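Alright, structures below, take your time with them.
Read-outs throughout are calculated quantities, based only on the coordinates presented, and are distinct from any laboratory measurement. Keep in mind the model is a prediction, meaning the values are calculated, not measured. Cβ atoms are built from the backbone, for glycine too; each structure is taken alone.
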Structure P
Amino acid sequence: MDETGPILSRPALHRRGLLALGAGAALSPLGARAQSARPVPPPPVTRKGQVVVGISQEPTVFNPLMPGIEVDETIWMNVFSALWYPTPEGELIADLASEVPSQANGGISEDGLAWTVKLRDGVTWHDGTPFTAEDVRYSLELINNPSFRARTRVGHSLVRDIVVKGPQEISWRMEKAYAPYLALLANTYIVPKHVLEKAADPNNAPFNASPIGTGPFRWDRRVPGDHIQLAAYDKYHGRGPYLERAVLKYVPDQTALYAQFRTGAVDAIIGTGIPANFLAEAMKLPGRRVATAPSGSLEVLMPNLEHPVLSDKAVRQALYAGMNKKGIIDVIFYGMHKPTESFAPQESWAYNPNLPAHRYDLAQANRILDQAGWTRGSGGIRQKNGVPLEFAVSTTTGAALREQVQQLLMQDWGKLGVAMKINNMPAAVIWGEFYVRSKFQMLMVGTAFRTGIDPDPATRFSSDAIPVRGGSGGNYMQWVNPEADRLLAEGQTSFDQARRKAAYARLQEIVREELPILPIYQYQTAEGTKDTLVGFRSNVNARQNTWNMREWYWAN
């Protein structure tokens, strides 16, 4: 026994099995389905109980307008509210707004430039202060304040002439039509003006460590390195919450986290979820409900294109040809995930199914490097103009399956004359400045390339979304491509879905050719709960499946 419960042995992964995949061997993908659900009882009349949610990364950013990573959204989406939110079916549901504006209801003008949002009455912040349109105006203006370290200004920077028409109505003008803005606002959480305006510097306000929102749960306490506790907000404006407390428990080692789910120390396991090598066992656990569901996120290798080696497209193409994607998916991840060539989720209306299929071909990879002038030197390591073909691949410590992927890449790429190193670090370190200030050489990362439920990937690919160059967004690869910028602008400004689809189809072709990311697979996440926990629903349109935790409750 250790502090996390029984020590689980990992199912053996034999290197011989990986190598055999090059000759066509494969494992059958797991067809995971939820165990039979009990009849759903009605929610409790009185609030009761708590849920312990296990996550493998530690949330550290609590101001939802500042740069953070996906796990931080487990906090944002429960402490804060957006104007509206997306359902699993892709519908937008009004939250702080009383209705979702559209051209049909007059909330958006026919040219897409004039917006009017009517807000819900009776909403209060967790300190009891009424929520008003002034909070919406303050949030939008704070995002666009150049001295504020905003998570992204893409889309928001187009907002002009904000007018508060009353406590429950606000309007603004868009500098140009921007089709993804409805989706972007579904992932933009509103912050309290009356709290943050008192701070000398919102970047370092006390609020950022002890947030106040309008969401179903209020901030209670944090034990760094262990857990965050949220408490039900009695005056929440929506359904629920039906639980008294929610504990977000951080267990960085995914095997240890699964052990806690298996023994019942955590009630639900979300996010990176159940490691694929334990999925078959997890499906048979008594008293548990386990299933896989598609995610909008991808597992990719993200090269820093300012690195002297990785800036060479030929190198990226050779590395991609030398990546045993079939081995990674079928053996290391037991066939659970879906291979992809695109940054767009395969469920998206913008997905391009006609991209060139990846082919694992070490001979072709060697030819690409030969033709690009990368010659083998002493020890077999290639070099060009005195620069050795070497770089480090980084990911989070404690991710056992990712570490196996790194070992496989090191083995295969070594045959190409590549000196790959491994430089892993804890999640709280790697996803901080190392990530957002492009200090990495190459990252193995799971992330999404869209704007909420909209397929627009400008925050990840636009040349003005490179933080280290003064931009605002998530283009941490530092990719610059004029045609891509033009297509991104076209996709953003048109409300014609056919035209947008054509633009994004061409963009996917460029990304597949240029490889600013090396796509590995689209996530099929395996998550689970105790079978007496009611209300959990996966949502391909939310970045974390605590999106409706306000509706969870215990059946007994």
Structure Q
Amino acid sequence: MRRISSLGLRPALFLAMALCTACAPAQPRVQPPRPVAQAASSTYDYLEYQALLQQMSRTASTARLSPEAFARTLALQKAAARALDRVIARESAPSLYMDKAFLYWNPEQAGQARTILDQGLEKYPNDYNLNAALANAFLMENRLAEAAAVLSGYLSRQENTTLRERLGQLYVDSEQPEKALETLKRIPPKERSADAQFQMARAEARLGRKTAAMNALKQLLKQNPEHLEAWVELAFQQEMDRDYAAAVATYSQILELGATREDIRQRIENGGGEGREDIRLRVVGLWLKLNNPDKALDAALRSSGGKPFILAAALLFLNESYSAQASTLLDVLASQPPVPGEYFFYKAVIAHDGEGNPQKALQFLDLVPESDPHFSQALQFRIQLLYGMGREHEAVALMDQGKRLYPGQSRFPLLQAGYLIEKKRLPEAREVLEKALDDQPEDEDLRYQLGAVLDRQGDRKTALGLMQKIVDKNPDHADALNYIGYTLAEEGRDLERALALVKKADRLKPENGYIVDSLAWTYFRLGKLEEAWKHIQRAVTLTKDDPTMWEHYGDIAKQSGRAAQAQKAYQNALKFKHEHPERIKKKLRAK
């Protein structure tokens, strides 16, 4: 499950803001007397810069909506920069370079801001604000390494505890926990802030030292019981340590903090996308891991009852086969009209999977109106239910309806083609897929299914070409990789390439029995019998009823001297209705 790290770990941009807000006060400027006219000119130019900046702020609010406003904003930006250049030419100061850099303070112009800050640093290399701002500019582009280099360089010249803490956080965020600890340990223990201690705990965790990390977090929370980020990190570490009961208690403490303290409640709700309901959802999931569905349901019912939360929590219950609890939770949605289409869809899933009642599932699906965004999904589910109930004509009619209602979706032609393939009506299946591809020529699923039909029709060359086109556009299409690799192995050519392809497919889909079978068969063709034997055993545990797979099992077992296992495998191939039973019987007789 996704951890809720963003509650506690400030992203780089927030870190950047901290760098500037923590800036030390500027040192007073001590300058020699100057002519009155020069001073007046500088004052005038600076006032002009400020006026232009105000105008720029007003036009920038509409710049993304209007080309004219965008052009006006750029013109004002240039004019303001020129006004500052005139001031800088007469009297230089770090704050003036800061002013000019902030004219370009946005991700698109961060490079220009950095150029200006670099110019300032050439004159004032040890200025705190310029160094902090330069690190900030790198962070706007998510260039953590460069930001860290700026802060490290500054700290090598003069010490600053605030920047040392920020550098430690940067090292943790950029997956350099050793450097983070080395940096933060240089702060004397009595001077380490709560944030510094928190970052040290994070670094310990990322070094795999969970116990040390959790002890540090608990110690920090004794001293600072309202440190929200530390609570979140502790809960996550407890989850990783499979101490689910402790994690539940910690997440509950976070919710309690949010209930009693307004400032913490706002941080929970605005913490980068992970709010109170996200935490409550994790509590539900943890109670389910502890095999306590009643506690999980109680936690879920304590939510605000929003649709996204209810649906997500119901799915957690369904995934753990707690259909009754999922149904109880979903009924919350029915009490808040209008009832969303997802309610009927999920109730149909419960009726079918949890209660084994496809007729009841159909009744729920019939309640999803055609205007609902989920009607397409409901239609697909109805097709599958009707076909499974033997009501093929109704299923086929709904396939046609889906194609008419959703001409841009590939799912309905794929369902129809799958039905025709099962009925061995291959020319019709091919026609359906080719027509759908005319409308959606880049659809990978349609192209793959067409390749499978062509292969069944004996046109392996064309099928192989289609699969290669899929892989050319999407090198991670596991099924197409598997097809090419298996076909090459079957034909006994380019076997090393075949092995590389099916290995990659196996990495992408490690629990797919057909891909594992291809891997075993390729090793067999290469004469690597022990590797083949290892993988074919894995294949039949993943897919137990495929007759071709059992034939492969028998061939590999026989070739590697496992005669009894080969005989049993061939019997299984017949049991699961192999397409060529006489070939299997011949192998059985050969012994």
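Can you rank P, Q by distance in nm of label points 7 Å out along Cα→Cβ at positions 79 and 455 and just name the one with the largest value?
For this comparison of distance in nm of label points 7 Å out along Cα→Cβ at positions 79 and 455, the top structure is Q.
Of the structures labelled P, Q, which one yields 1.32 when Cα Rg over 2.2 N^0.38 Å is computed from its coordinates?
Of the options listed, only Q reproduces it.
Please state which of the structures P, Q yields -23000 when helix-only ellipticity at 222 nm (-39500 (n - 2.57) for each DSSP H run of 4 or more, over all residues; to 500) is computed from it.
Comparing all candidates, it corresponds to Q.
Identify the structure, out of P, Q, from whose coordinates semi-axes √(5λ) of the Cα gyration tensor in Å, for residues 95-366 alone was calculated to give 39, 29, 19.
P
Comparing P, Q, where is mean count of other Cβ atoms within 10 Å over residues 343-350 highest?
Top value of mean count of other Cβ atoms within 10 Å over residues 343-350 goes to structure Q.
Of the structures labelled P, Q, one was used to calculate relative contact order in percent (Cα under 8 Å, 6 or more apart), giving 22. Name it.
P
Say we calculate distance in nm of label points 7 Å out along Cα→Cβ at positions 87 and 111 for every structure; which of P, Q gives the highest result?
Max of distance in nm of label points 7 Å out along Cα→Cβ at positions 87 and 111: P.
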